[in-house]
Structure I
Amino acid sequence: MKIKFCGAAESVTGSCHLISGEGFKILLDCGQFQGSKAQEAMNYSDFPFNPADIDFVVLSHAHIDHCGRIPLLVKRGFRGKIYCTDATADLVQVMLRDSGYIHEKEAEWKNRKAERAGRPFVEPLYTVSDAEYSLRYLAPVMYDQLVEANGKVKLVFNDAGHILGSAICEIWAEEGGKVTKLVFTGDIGAADRPILRNPKQIKKADYVIMESTYGDRAHGPNAAAITRLKDIVLNTARRGGTVVIPSFAVGRTQELIFEFNRLYESGTAVRHELDNIIFYVDSPMATAATDIFRRNAQVFDEETKNYILEGDNPLDFRNLRFTRTSEESRALNSDGRPKVIISASGMCDAGRIRHHLKHHLWNKNSSIVFVGYQARGTLGRALLDGIESVSLFGEEIQVNAEIHNLEGFSGHADRDGLLDWVSGLRQAPAQIFLVHGEQQAKEALAASIRLAFGYEAHVVTEMSEFDMDKGEVMTRAELMESFAGREQLESMRRKLADVHGRLERILYNTHLAFSDGLPPERVLQISDAVAALERDTINLGSAVTSENMATAGQP
């Protein structure tokens, strides 16, 4: 049996892992790459396997970096079941339709520019129609339900406490009369957080594929983050500014509503000031997701259930407003009254949040509050790293607003939470594979696991494959040489050398263009050259990792 790490191996997005054995091929997640342009471009490359060969998908939860390429998987031939929890199935329907709409709109915008410049049109990654077609393959199940996926594989989904419906997946796979148990953590939630239950600990596993997003640091107490958020909101309102909170539509937005509801009821002094502040959720997807949360109270923790039994709606309060239309969204930025705007996307790479940042980043009276992880290459990460100005919709915006980072609101377990989850294992697994984290975080968590428990922890650093029978990891380069052969690799190296030469010429021409004052025709030439270079660079690897692997009959 083999595990191939096809995504979230070098970053925190694009979760995708292939389990293959005698008589089965299972895909764990099929997520979209998010972040820099190079990462986004990876979504268009071929899968390092034939989608039609996959028997079924095990989906851990509904965040786009875990489910966002499912429509593309179906578009390219997958026809199996997509197992997930019932709450995840509800959310995925909203998430994928919205994602398809975004891809359509981005393609339309690029094609308007391409038409004016005489460049070829681009196709969206997938459309709303593609997304809707893929939903027919969803196979929702309940937590703790034993699922016999086929004659070789059984599954159980356990509560991960990350977002509504998120799961830690137990997988029993039989090969040659031997049963091997794998545990895929998906994203592990933080313990003792509102609305959701704590992540379930697993007692036994032969192999663990584990996230490591915050493997190198602790969040600090959630109570401290709530107090700090309250102070930021009140202080910003007192000076006449607006609080803008980039937030993931699913998970963080609902937790923020819950906490603002509690603050609203916490005492007369605070209540009096909050009465003058309107709280807006400006995200159609977040609005739809909040409705889904309300319909899935069966998976809430006891505290939230008690709120409901006492007649309080924990996801609503008097000063909360949900904007529906783009006109309502635009009106928020012309309204000078004190307010809080919660808007997607959480990393500021798309959506309405960018419009709100354009209107408030320059204002020293306003505050931007981050409550979730910001991946490298995103606007959110740049703001946290102290960038002084940003370009939004063709306009240069000075960053004068206060920038705050409240990691205590993150939906991911921190280092201590991850170690606490590992402590639930009653015996040493043969291997723990660390994925879904930046290099520093993975290495730090691996060291902590070895020190605390003495378990083998392997840092996955690139697309690679682990052979359970041999106990060996084959790297991307070794996989390519194995499947493609030395002659093809040498051809690829020559192509890379050509790309390098073209890059040097682009840089030289860019220097000349700047010296000449950037005449329009030079800018267009450079833009075309960069676009061509980007396309060729992306496609170099896929020719080997897809066509040749498929030809060789490899997974």
Structure II
Amino acid sequence: MMQPLLSRSADFQWWKHGVIYQVYLRSFQDSNGDGVGDLAGLIARLDYLTGLGVDAIWLSPIFSSPMADFGYDVADHTAVDPLFGDLAVFRELVSQVHSRGLKIILDYIPNHTSEQHAWFLESRASRTAAKRDWYVWRDPGPGGGAPNNWRGEFGGSAWSWDEPTGQYYYHAFLPSQPDLNWRNPAAARAMLNVLRFWLDEGVDGFRVDAIHHLLEDESLADNPPNPQWREAMGPAEQFLKVHTVDQPEVHPFIAAMRRLVEGYGADRVLIGEAYLPIPRLMAYYGGALDGFHLPFNFHLMTTPWTPLALASLIGAYEAALPAGGWPNWVLSNHDRSRLASRLGEDQARVAAMLLLTLRGTPTLYQGDELGLTDVPIPPDRVRDPWELNVPGLGLGRDPARTPMLWSGAPNAGFSAQAPWLPLSEGWRDLNAARQLERPGSILRLYQALLALRRREEVLQVGDYALLGAAGGLLAFQRSCPESCLAVVLDLEGSGGVFPLDGGQILLSTLPGRVGERLESDLHLSPHEGAIVRRCPERQNVGERQNA
């Protein structure tokens, strides 16, 4: 069992000081030789996660689904899809996770269901069906076509015609993913009961999918043209989504989710997925008990990788947090290009140090600890509906969803047969078993960073202050009354010198410097990051940015 996290805080909660690890289940570990990862495979790899040093597993959708969008099209919210196992295997997973001192977080998809869900089958049966209003149905527009110009995220109109009932239904994503109508009280209650079901099964929280899509403007007004649009952005971005996302009426429904989760104890967590500018994102924290514990902060993924840009982002985000709001950081996930592909393999190491030393809760994406990069997908192997619907624009997510690399065994130890997506070409060198044998590997760096974060309370609860952002270097300080650490990162690959007036290096992204004592300045090699314990009498805390 993992040792509990340290805390000197009376309001200690695991999700504030722990590290979340995203498992994209289809690509984690296959146990039955069908080429697709499953729950039994995850159970078999739990010791890897404890050895890595994370605290919680966020699991991609496991629910019964026709897999048009790989589980985000749910046909039964309270059944495990046979592709992944069954409820008995899930219960074993929960038991095994908890026995290791870990937590488990499930995906919750409130915006839509599969067209094969029993609710939608009843809804589309007739205009007078009992569940007709559980989904968003509208008459044709004045010209006889779709009600308005709203576009689906994966291309095409967001409205699909239903010939038997003579109306259109709305879908923010695929036509096979009709949107639920949360304004219908019975539909809202049914979806809240989904949370109850899985909380009763012992889960420790939820990542709430696409929450900013939950409601649309009832007026059905057209979205205005996007003056910045260009074809490479994809057809969904041709219009500004002012009437289809981030509607103010969503917040009472988030509050209902939060109240329900709080009823199961203060150690449960609710995480919201909303790609929004910082000022709009802050509203999703809500008040004391009516918002998300953690609205996902994705801004590190899109901010220019320069000291000034990152320092500005961190400062703006810290300053915007509402009273009691806890920060969080994400650098990669199953919907975006891999970290090492965006930044390069050298900077991926520096990025790991940034993510795991900033104030707040970090979320890791499986495979980033191996330095995996995007995998080119041959046209005949493409599986992502986004790429299939809008080919040639590079919008497909398959390259970041390829299987984990476990060993030098056939198929990298992921499966006994060819996996559902191709492996990274360098799997023989990048696999976890090989990297564990190499002291300087990126996997060993992640282990060291996570172990240091667990040992050093200041990295969990300490304040943040910017020390400098110039000459290619970003430097900041984490401090509490008992300890003070400086983190200095070379973001431009040219190395540099940062004045610290001495200290001791606790960890470097490059091997061989742990324990090195500094008499004065810190000298960094190209693409190096270092964590330095500062001499107490020489600390220069500076202006704190999270008072």
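The table below gives the values:
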quantity: Value 16.2, calculated as mean count of other Cβ atoms within 10 Å over residues 189-196, assigned to which of I, II; calculated: II
quantity: Which of I, II yields 23.8, 80 [Rg and Dmax of the Cα atoms in Å, calculated]; calculated: II
quantity: Test item: helix-only ellipticity at 222 nm (-39500 (n - 2.57) for each DSSP H run of 4 or more, over all residues; to 500) calculated as -12000, pick one of I, II; calculated: I
quantity: Top of I, II by relative contact order in percent (Cα under 8 Å, 6 or more apart), largest first; calculated: I
quantity: With FRET efficiency 1/(1 + (r/R0)^6) of positions 85 and 365 (r between Cβ atoms, R0 = 25 Å, to 0.05) derived as 0.05, matching label from I, II; calculated: I
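Every number here is computed from the coordinates shown, using simple stated rules; none is lab data. From a predicted model like this one, the values you see are computed outputs, not experimental measurements. Cβ atoms are built from the backbone, for glycine too; each structure is taken alone.
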